[in-house]
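Multiple structures are listed underneath, in structure tokens.
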Structure 1
């Protein structure tokens, strides 16, 4: 049972996990079902009642049966689900052996419309609490191709990555920032996804973009621009460099440029985001082979490893 605030990607995590391991994924929203939708419809057969199970329940293979928003379902619905979770069967349906039952929900403190989970049902699960992580979201954003402007802004204003507003329908969360990216790329205000306050802050951040050095020149090894003294421009510069890196040589050029123009803390932040990114695009080994031959970079990496280990 995964617990976490709305919009932080609980269902996305499970879906990605299934994709990574080649598992099937069946998403069941219990809050949208009636008890008969899960138990099946009764039908007489040779003097006894049989329950015809719903088509969405898995019949073969292996995967995760994911009951999202479990505690948003009313008690009667949770009661039917309890038999499937506890006994791996409901009505005449039996869950195949290759399937796991996972669920997710919000806490009452998240101001979500939830019901109490019955104690026997809650006691059946292993309970995992998910919290927002800027570092994890940035790596997700780099891999998904989310705009460097949004990544840079959230690096500068991490407090706005997830900030629920009781009185507003649209507010910042990892989910809505991904939606905001689609709006931004289409030239539409991101207010519709993350709300007016976050949009105002983002617009102010974007006005400083003209102060960025020539990112492409830096990646090509010909950059000689200065590292701005404005923190917001610095965050934007670092995120832009990482977002545009496609080859190990570009990463080496960016790394060497930053060592020469920035304080250690900024190079540390750059390295912390860059290394997972290079591993993801299979460029880390090429980067390491080149960078260890540079004495300045080698000395910095030694200090960086000692700092983070």
Structure 2
């Protein structure tokens, strides 16, 4: 493995500027949607019938702890709607709100498609913020007409993706699980072999670390309130990326091994979880890098 990775130690590690497309409100959804469609090279795309009405009907149902905000789920819905994937993967189910949103957006683009549209993964069987409820409990409430289009895998983690996805099959992945560095990196690397070249991976909480800083702090200091995993991953990403506030999307390069130099650079950042887990997670990261070389 060392021999295989050695040439990548001297590979590209520059960062790229992100395109910006933030969704301020439902009132301006169509305008922001068209802007995002242009960034994704889908100029012809407009919100499909029923999408804005659906978003209006559920905008107050995301009030459970840990659920993505209105601006974030507008970005997530529009991104999914524009790409119109046949199948998507989510890492980090929690209440299931975002999984249901992704499924609804896919369903509107492919109303006749049967079977599972979204596979969502969570390490817990019950919500970590509402322990009396199973993960994914909101899914039947948000999409009562086709709740079985979502398959909840729990307990499981991103290493399970190969059990339900084929290599180079998936067009869209949403990562919203453990944000402690380098967990988001590990989730991305585990998903990468199953994402099409040029496919997109969305990351939640790309500003979580900075939001956890006290006023006046400007550098990346580790604290109990801050988790920089998604933020560092997004900031260091050297390829195409789009920022939508606290949610962002990164595009995989046509040659996935090109991600390795950036991954190795990120692995030099301080790990945010307990020290006893460092060796195990570092080994898992190296396994993922080796997989990208196959």
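Have a look at 1, 2 and say which one yields -14500 for helix-only ellipticity at 222 nm (-39500 (n - 2.57) for each DSSP H run of 4 or more, over all residues; to 500), as calculated.
Details: 1: -14500; 2: -9000.
Computing helix-only ellipticity at 222 nm (-39500 (n - 2.57) for each DSSP H run of 4 or more, over all residues; to 500) on every structure in 1, 2 gives -14500 only for 1.
Assuming 15 is relative contact order in percent (Cα under 8 Å, 6 or more apart) as calculated from a single structure, say which of 1, 2 it is. Walk me through the numbers on the way to the answer.
Working: 1: 15; 2: 20.
Attributed to the structure labelled 1.
With distance in nm of label points 7 Å out along Cα→Cβ at positions 94 and 158 as the yardstick, tell me which of 1, 2 scores highest. Provide the component values of the computation, followed by the final result.
Working: 1: 5.1; 2: 1.7.
Biggest value here belongs to 1.
On to the next question. Using the calculated result 4.0 for distance in nm of label points 7 Å out along Cα→Cβ at positions 22 and 262, pick out the matching structure from 1, 2.
1
With Rg/Rh (Cα atoms, Kirkwood Rh) as the yardstick, tell me which of 1, 2 scores highest. Can you show the working numbers first?
Working: 1: 1.09; 2: 0.95.
Biggest value here belongs to 1.
Here's another thing I want to ask about it. Tell me which structure, out of 1, 2, gives 2.4 once distance in nm of label points 7 Å out along Cα→Cβ at positions 70 and 102 is calculated. Mind dumping the intermediate values first?
Working: 1: 1.2; 2: 2.4.
It traces back to 2.
Shifting gears a bit: Can you tell which of 1, 2 yields 22.4 when mean count of other Cβ atoms within 10 Å over residues 198-205 is derived from it?
Value 22.4 for mean count of other Cβ atoms within 10 Å over residues 198-205 corresponds to 2 out of 1, 2.
Matching task: -0.36, -1.16 is the computed value of log10 I(q)/I(0) by the Debye sum over Cα atoms at q = 0.16, 0.29 Å⁻¹, for residues 238-285 alone. Pick the structure from 1, 2.
Attributed to the structure labelled 1.
Assign the value 0.55, calculated as FRET efficiency 1/(1 + (r/R0)^6) of positions 14 and 150 (r between Cβ atoms, R0 = 25 Å, to 0.05), to the correct structure from 1, 2. If you can, show how the numbers build up before the last one.
Values: 1: 0.55; 2: 0.05.
Computed on structure 1.
Coordinate-derived values only; no laboratory data. Treat the numbers as computed from the prediction; the structure is a model and nothing was measured. Cβ atoms are built from the backbone, for glycine too; each structure is taken alone.
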